[in-house]
Structure 1
Amino acid sequence: MNGNVPPPGSQSFSGGCHCGAIRFRIWVKDFTVVDCNCSICQKKGFLHLILPPEQFELLQGEDALQTYTFNTGTAKHHFCKTCGIAPFYRPRSHPNHYDVNLRCIDSESFESLLQRFELQPFDGRQWEQNIDRIA
């Protein structure tokens, strides 16, 4: 965790892209996942787990990352240049945090993993009017 101590009461998870070039470890305390209906999140199937930097560690693959930006350019949408999967990015709502795609967490069953989290719907189509609803 880049030399930091995991937060008390947190749980560790690992994940990455499809081809394995990008691997990360996270520590989760708040089991809330944001389900955004904006165009990019819907097309990517992204379920947002927003974490402060001390709860995210990139284990490998910094050289495998490509970045896509649009609109304000604040969000840094990272994806694997080999397989195209977007396991995490730097969100516009929390530019100093990491936003991990819950679908990229290692799990025997995504359905059983999802049951451990509370899904928070977010109207990202009306981002400007609703952004204050994301903690």
Structure 2
Amino acid sequence: MTQELTNPFGRVYLTIKQDSRNRWIYVNWMGYLTAENIKEGAAAYTETLQKAGYSCVLNDTRLIIGSWNHSLDWVLNEWAPNAAKAGLKHFAMITNPDSLGASSAENFYSNITAFQTEMFDNIEDARLWLRRYSQQG
């Protein structure tokens, strides 16, 4: 099952896929993200994670345009503790190292304490790391 979230202009900014084979939620962010997009998107995939009973998220940010530092405080202090309560334990973040979004991801990675996070520049390595945890049930 795939869920798509759109901005007021009808453009998809987030797809959420429940991967039952790997037992994780795959999220793919794209375009320029507003604070409202981030809050709505994070809430939507956290709810999907909790309903599925999974503990892993594969978070793909390679298609983001620009920084999301405007939401970093909220992500770290509000979303992350709530996501951990919803069951999130392992979070693989894929970034494009040459993008402005990568600096936001680095700030997130340096400050996150609610769950285990690793950063990757390709999806294959992220999947390999996440599979070590997702199959534990």
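Consider the structures 1, 2: one of them gives 13.0 for mean count of other Cβ atoms within 10 Å over residues 62-69 as calculated from the coordinates. Say which.
1
Looking at mean count of other Cβ atoms within 10 Å over residues 46-53, point out which structure of 1, 2 has the largest value.
Evaluating mean count of other Cβ atoms within 10 Å over residues 46-53 on every structure, the highest lands on 1.
Out of 1, 2, which one gives 1.5 for distance in nm of label points 7 Å out along Cα→Cβ at positions 86 and 110 as computed from the coordinates?
Only one of 1, 2 returns 1.5 for distance in nm of label points 7 Å out along Cα→Cβ at positions 86 and 110, namely 1.
With percent of Cα pairs over 17 Å apart, for residues 38-77 alone computed per structure, which member of 1, 2 shows the largest figure?
1
Please state which of the structures 1, 2 yields 1.7 when distance in nm of label points 7 Å out along Cα→Cβ at positions 22 and 70 is computed from it.
1
Any idea which of 1, 2 comes out highest on relative contact order in percent (Cα under 8 Å, 6 or more apart)?
Going through 1, 2 one by one, relative contact order in percent (Cα under 8 Å, 6 or more apart) is largest in 1.
Here helix-only ellipticity at 222 nm (-39500 (n - 2.57) for each DSSP H run of 4 or more, over all residues; to 500) has been calculated and equals -2000, so which of 1, 2 was it run on?
1
Read the figures in this text as sums done on the coordinates, not as results from a lab. Everything numeric here is computed off the predicted structure, so don't read it as measured data. Cβ atoms are built from the backbone, for glycine too; each structure is taken alone.
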